[in-house]
Structure I
Amino acid sequence: MSADFDLESALFLLNFRRLSAEQQRLVEWMIHNIGTLDKLLSAGDTPVGALSALRDGALERGDDLLALLAAYALFQRQLDRPPEKNGG
């Protein structure tokens, strides 16, 4: 391990311990779900079906925060989508 990594780890732990218990749980949740969060942040590149499946799976597991973030990503995709042209 490099000295930089050890310093970064120590700084992270020091800052983490200063957080409230609720903030620590949120950080732990974010670390655990980092891959999924990356998909949500790049929702423009993620198929709508995958976002829907992510939301539905989170709801089934009782992960309300992840379900809410996935629902927001779906909502954002709808806002970003160009309006459909009506025939005529």
Structure II
Amino acid sequence: MPDPKMLSGELSLWSAVLLGQGEKDWAELLDRAAAKIAQGEQDQQTAASLRLYAVVVGQKDQPSFQALLEKAADLLSIPLDPSAL
């Protein structure tokens, strides 16, 4: 299982990149996911949105970003142990 703090940080960095490219909606999604992961929260709706975005990213041939999105979606779909944060 990926480190939630590291994954949250990576999502925040990607959010800044997307915001700089004018992709406000996707940046907000990543910010929301990063915050929920950092807090150890589950969120099926955000996880589903990340999976959808991963498909879009996959069509643009960005496998490492796609993998990051899928890991984040997985973390949001399973309960986290708060002591691990």
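Quick note: the coordinates plus some simple rules give every number you see, no bench work behind them. A quick note: this is a predicted structure, and the numbers were derived from the prediction, not measured. Cβ atoms are built from the backbone, for glycine too; each structure is taken alone.
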* **Which of I, II yields 32 [relative contact order in percent (Cα under 8 Å, 6 or more apart), calculated]** => II
* Asked: A value of 66, 29, 20 was derived for Cα extents along the principal axes in Å; which structure in I, II was it taken from?
  -> I
* **Winner on distance in nm of label points 7 Å out along Cα→Cβ at positions 10 and 50 once structures I, II are ranked, highest first** => I
